[in-house]
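Student: Multiple structures follow.
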Structure P
Amino acid sequence: MSKHSARPTDITLHQQSHVLEVTFDDGARFRLPCEYLRVYSPSAEVRGHGPGQEQLPLGKEGVNITRIEPVGHYAVRLCFDDGHDTGLYSWEWLYHLGCEQQRLWNEYLAKLKQAGHPRRAPDTQDAQ
């Protein structure tokens, strides 16, 4: 992940469609589904404490964000309705998730298939 200094100018949660929309000061705008944000949480629970320790969260198709908490001037804590709330989503991480959305989403779908976990919801991933 490369360093990027763009900062959000607007963060809007669309709870009905389960999408977090983030607009950055460089004009970039991303629509990030809650499922995508949950499975790519920067928390140790998902990412592990080192290479090879990553976990694949299963059954997150209908997850939603219940609360967004600011953390200083550099991140937000996203609180999900499945109880997960330990990841701090830095501006850099959110920008990375937006820029790499299609590639990372496809990797997630491939990992689900490899794990033998059929995705139970229609593909709601929005391409940018």
Structure Q
Amino acid sequence: MTTPFVCVLAAFVLIWVARVPVFVALARADQSFDNELPPRQLAQLEGFGARAVAAHRGLLDSFAPFAAAVVIAHLAGADPRRSAVFAVAFVVAQLVYVLAYLGNVDYLRSLVWLVGFLTILGLFALAAA
């Protein structure tokens, strides 16, 4: 498996690891998980819990474009070394994004979101070149 494909797997795992703080926030609020209508319950979280939900959703939003960019770059025969650099940078940016979101560091969160977005564009640019 190539490094970019390993990064797709790592990004997928990170999505679900980032779900753990949501359950921690629910436990702190003395709530068990409402399987009947989870969005209603999650919308009631505040502070750390709300940020944990938002971080998880942010990872979900960026996963599909990243995975598509990796596959398209691979199919287009893009430079494997550059693809790997973009893919690793994306995963690192996603990790910092979650940590910044949970730590309520909004400027850093926005900056690393932009880095992640640019890595996706970079992968698509490699495919187009």
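Student: If you rank structures P, Q by relative contact order in percent (Cα under 8 Å, 6 or more apart), which sits at the top with the largest value? Show your work: numbers first, answer last.
Tutor: Numbers: P: 22; Q: 31.
Of structures P, Q, the maximum of relative contact order in percent (Cα under 8 Å, 6 or more apart) occurs in Q.
Student: Can I ask one more? If P(r) over Cα pairs in 10 Å bins from 0, in percent, for residues 46-117 alone is calculated from each of P, Q, which structure is the one that comes out at 20, 46, 24, 9, 1?
Tutor: Q
Student: When helix-only ellipticity at 222 nm (-39500 (n - 2.57) for each DSSP H run of 4 or more, over all residues; to 500) is computed for each of P, Q, which one produces -27000?
Tutor: Details: P: -7000; Q: -27000.
Structure of origin is Q.
Student: Given a computed value of -0.56, -1.14 for log10 I(q)/I(0) by the Debye sum over Cα atoms at q = 0.13, 0.22 Å⁻¹, which structure among P, Q does it belong to? Working shown, then result.
Tutor: Working: P: -0.50, -1.56; Q: -0.56, -1.14.
The read-out comes from structure Q.
Student: One of P, Q was used to compute FRET efficiency 1/(1 + (r/R0)^6) of positions 6 and 30 (r between Cβ atoms, R0 = 25 Å, to 0.05), and the answer was 1.00. Which one was it?
Tutor: Details: P: 1.00; Q: 0.05.
The read-out comes from structure P.
Where a number appears in this text, it was derived from the coordinates with a stated rule and is not lab data. Note that this is a predicted model, so its numbers are computed, not measured. Cβ atoms are built from the backbone, for glycine too; each structure is taken alone.
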